[in-house]
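> Next come the structures, one after another.
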Structure P
Amino acid sequence: MTPEDLTAAPVRIGTRRSRLALWQAHHVRDRLLERWGDALVVELVEIETDGDRIQDRPLHQIGGKGLFVNAIEERLAEGDIDLAVHSMKDLPGALAPGMIIAATPPREDPRDVLVLRTGLDPRLGLDALGRGMVVGTTSLRRGALLRRLRPGVEIAPLRGNVPTRLRKLDEPGEGPALDAIVLAAAGLVRLGLRHRIDVALDPESFCPAATQGILALECRGDDPRLRALLAPLNDEDAADMAAAERAFLARLEGGCQVPMGCHAVLHDGRVRVAGVVADPSGRPYFEASRDGARKDAAAIGQALAEELLELGADKVLAALAHPEP
């Protein structure tokens, strides 16, 4: 296709309505216009998802992964939009039929971070969280890791977009007074809130969610125009890290929400992939890592998942899939 063919029709980007989701969609729009020029018209289509609509229950109680993407993928399949921009960590291990991840832009900081209430010393790191302090998060993974590393803390459910979560920390209302909250560094950085990061948590001890900090640009697999338009936005480093981490996720995902993390690091043509699976209580806890050639990233991620299953993570998965009444 010629550039004229590629820019002949508008590109409709489907996005959630949150401030962070809109930032991400605008970011992709700007990258497209930088590459293809003003001849390309890019429109944003705001879509409400179940995850946005249901705010009174933890994600793992209402379906978990897919809650923030299903409605958008439906509009994509129906042809109402041409491109969906997701936080890749919201995507299930398997995409909807006929869909592909056409590009992964450069990765933002993958770490989790602590935001502390006024009066706590960020120089202490996790040690700032004393026994009985309350930390806000609805992520089973974050809760499990906190319970393992700081057994005396209490975990309080925390839903809402990034500004809402910060407000619940800064201005306690009906819920419990929070001493800290855990957020993804990427969301704060993208929203210009880097100054709110008090403690960046080391991925070696606080393993991030698989693909945290990576955007997924999803389109229909049978749309060669979109695939060509998006190709220049792809970052090979982000794509290879995503391949390893999504292979890990796909092998372990069994229809339930599991406290699991995966983090890939690239160096000199090689990839090191670390992964964890934990009971929501923090015990038992299984961790392992694998190293290999970068070209084998997906296979390494899958092999790592297999290793954790052999170590005993399969029992955690089974217990979460079939909880006792």
Structure Q
Amino acid sequence: MGPRNRIDVHAHYLGGTVESLFRSGFTLAGGYKIAVRWTPEAALAFMDRHEIAAQILSAPWPFAGRPDDPAFATRFCRGVNREYAELIAKHPGRFGGFTAVPLDDPETMLAEIAYGLDQLGLDGVVLTSNSLGHYFGDPFYEPVLADLNERRVPVFLHPTDCPHVDVLGLGRPSSVCEYPFDTARNIVNALYTGVFQRYPDLKLILAHCGGGLPTLGGRVAEHTTMGMGPGDAGIDPQHVAHVLHRLYYDTALAGTAHSLLPTLQVTDADHVLFGTDWPAAPEATVDRNNTGLLDFEGFSGDQLASVERHNAARLFPRLA
């Protein structure tokens, strides 16, 4: 293990249940093609090469039951979550897991959240930037956000295809533009509908330094003074600034000044977390991203150490 002892909050699980799904013909949202075959041994070797002490794994796919298989999503998520628990037990301190959640309805979501957190002892929850067209602020999400707010557990928000991506994506992989936009879309809707007023203790980690959100921060704040939509919450620029400051932002595919400078305009180094996006991001991409992070002049040495490890250790004390 290298001297940096990084904690990687953005790493994907492709073993067991997920691998079986791929073999059945499933293709990833966003146009991704992943060449690496995930195994615990491959993950540990990758971690050692990149001075990573621990990875918190996620399987961020928005699944619900199918007409021909209503229990599909519940079975998939249950399998993934149990495999996380087995992996954590076999490799103590090296892996964590964000509870995978089926999106059939709030009751089903809450049941799996309780199973993952209370029965298996997983480290948090992963949700996608929209859940089959539902964004934070939609009544669909209210019971789930209320529960997560009460639990005060880390919630990793990972982008996925937006509705009408066939048009908006312009025929390119969603990860080019639509992933960053959909992350921003979710948080803007949450702000304007009063989600953070109702649930001030949500602990959200935004993938890819929040996508387009930091760059839009000033615009989103100023629009609260220019007229809101019908039924929107009464918020002001100070509320927007407060919320954006207390969110967490990971460095996966965002380890350059293009992303880090806007992020540090809305928050501070204590809210930036190390991430790789491996194996969705090829190892050469991870190398370049890590080099960009180390070369970034906006962090002091102590701040970089916090980004790489200490900030995540406070959120995930089991891995400290």
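> Percent of Cα pairs over 28 Å apart was computed and gave 36; which structure, P, Q, did it come from?
Working: P: 41; Q: 36.
Comparing all candidates, it corresponds to Q.
> From P, Q, which structure was helix-only ellipticity at 222 nm (-39500 (n - 2.57) for each DSSP H run of 4 or more, over all residues; to 500) = -12000 calculated on?
The read-out was computed on structure Q.
> Another question, then. Thinking of P, Q, which structure, once distance in nm of label points 7 Å out along Cα→Cβ at positions 86 and 262 is computed, gives back 4.2? Present the calculation step by step, with values, prior to reporting the outcome.
Values: P: 1.4; Q: 4.2.
So the calculation was done on Q.
> Could you tell me which structure in P, Q was used to calculate FRET efficiency 1/(1 + (r/R0)^6) of positions 102 and 142 (r between Cβ atoms, R0 = 25 Å, to 0.05) as 0.90? Provide the component values of the computation, followed by the final result.
Working: P: 0.25; Q: 0.90.
The structure behind it is Q.
Here, each number is a calculation from the coordinates, and none is a lab measurement. Keep in mind that what you see is a predicted model, and the values were worked out from it rather than measured. Cβ atoms are built from the backbone, for glycine too; each structure is taken alone.
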